[in-house]
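Pasting the structures in now, so scroll down.
Bear in mind these aren't lab numbers, they're just calculated from the coordinates by the rules spelled out. Just so it is clear, the structure is predicted and the values come from calculations on it, not from any experiment. Cβ atoms are built from the backbone, for glycine too; each structure is taken alone.
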Structure I
Amino acid sequence: MPYSPEEIAQRQRFDEFYLKSQSPVLLSIERMVCGCGYGGNSWTTRDEADRIGAMLGLRSGRRLLDLGAGAGWPGLYLAQQSGCDVVLLDLPITGLRIASERAAIDRIASASFGAVADAATLPFAASTFDALSHSDLLCCLKQKRAVLQACRQVVRNRGRMAFTVISVAPNLSPDDHRRAVENGPEFIDSESSYPTLLTQTGWTIKEHSDITNDYAQSCERQRLADQKWREPLEELIGVSAYAERGLGWTNKLAALADGLIRRELFVVVSDSK
């Protein structure tokens, strides 16, 4: 499948992020914001990961697919806590290499596997997995419907999928919609609402939670953490990039306060094939 220039540039940025993600300053910021230190690239907190693991019913003998897994958060954590096996899937290989090293350190290498692949064209047989997860992935991809369809094919009947996603609030004016898009993930816009997309791709919603307030609190912790570690962060990314990053948090928090962006948690079950 050909990728657009925007998608190629996004993947390069993710690769560059993962190259820096193991620096002490970014790991310190991640611990303050999300309560973990993997070099992750989503907004999933430790409490949220624990909730997702419980809702998926993970345990020894079960097989989890974590899409957009990056450096292994939260997929490796879920496997370590539950005893399940996990396949970490992503396209930027740098993150998966970091995840492999982390799995060895955490002594779960035998229960974790990496796959370099597109989430819209999963390279697995039907009914391979008991459960699936992805953290703020769909809002970073254009092919949202294709991803949900591919997930449906590789999960067993009545298997569960839990995921978080950032989206544009409904019924906005054109100017507010523009602000939402400017202050969200690159491909935040969606052709349909997520409940509609899920129904159309063979999923039944079991739980749907608005976690926007938690997201806003995480963004505020992010802003404060950047200020706390200003000097080492400026040294890592540069003074101008630090200033741009700070302006980004300010604008994002304003968009959240104005109700333009939301973050949601879905737990869904595959319909019978």
Structure II
Amino acid sequence: MAGPLTGKVAMVTGGSRGIGRGIALCLADEGATVVVCARSDDSAGNPYGSIEQTVQEARELGGEAVAMKLDVTDDAEVQDVVERIQRDLGRLDIVVNNAARMGQGGGDFWGSSPENLDAYYRTNVRAPYLITTLVGPHMEELGGGAIINVTSAGASLPPPPGPDWKLSPGRTYVGYGITKAALNRWVAGVAGELRLRNIAIVAVDPGRTVVERNIVNPIAGVDYTTANSPEVTGRAVAYICRDAMAYTGRVIESKALVDEHGIAMTGIVPRNAARA
């Protein structure tokens, strides 16, 4: 399928559902060969999706995709998958670090332990760091590449508390927000070094997005009526990857980029078996 990203190979972690699946489908729709990575393969029986289902949907759009099971917290698995992509597909031009330990389960700081932060750090910061160290030399040999890290507005929330401050529903400040802030700082911190090797690194903030789990089990008190679809971030990432160096070192809001450039949505909506 010819498109702006034809000839590129992209790896998307956390690609079995949600924002990761939306990104994988949009990259495939724009011509990239997409390696869909996540822990949820068909054998997991996850009603929200699997890497094989994402691959099937990408192919139905006319794109090219393959599934590779991956737990990003397992260093040996990460190294094996990166080596397989380079061996089997011959190149790796784009990496989207989307897999994340999500927010609400982090609970509150009061009464928690450092092990809680460790669990978030390993998935949300260390895994993207490791993957980038592994793919960087290969990208440099190819003449360049793009690292896209999916971040969150939770990195800068909440604002300083006033005297009437109360805990909010769906809060993601402990663990999740802390590690997303660290991810943003890491992007800014290494962008200069990577630029010298013609590798761009960009953080993309999806904004509030309705994904499969929100449809089935919405968080009480959270307004989803103005939320983005996963395609918004998928289209933003695909657009950035056309000339990623123009955005390197920055945190980009998906909806703002889409609106600025008038990027059309095509209505790609991943199937959700949990809704059946």
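Among the shown structures I, II, from which was the value -14500 of helix-only ellipticity at 222 nm (-39500 (n - 2.57) for each DSSP H run of 4 or more, over all residues; to 500) calculated?
This value belongs to structure I.
I, II: which one has FRET efficiency 1/(1 + (r/R0)^6) of positions 130 and 250 (r between Cβ atoms, R0 = 41 Å, to 0.05), as calculated, at 0.95?
Answer by label: II.
Between structures I, II, where is distance in nm of label points 7 Å out along Cα→Cβ at positions 18 and 258 highest?
Structure I gives the largest value of distance in nm of label points 7 Å out along Cα→Cβ at positions 18 and 258 among I, II.
On to the next question. Looking at mean count of other Cβ atoms within 10 Å over residues 50-57, point out which structure of I, II has the largest value.
II
Can you say which of I, II returns 1.6 when distance in nm of label points 7 Å out along Cα→Cβ at positions 154 and 186 is computed? Walk me through the numbers on the way to the answer.
Numbers: I: 2.1; II: 1.6.
Value 1.6 for distance in nm of label points 7 Å out along Cα→Cβ at positions 154 and 186 corresponds to II out of I, II.
Using mean count of other Cβ atoms within 10 Å over residues 34-41, single out the structure from I, II with the greatest value. Provide the component values of the computation, followed by the final result.
Details: I: 21.4; II: 26.4.
The structure with the largest value is II.
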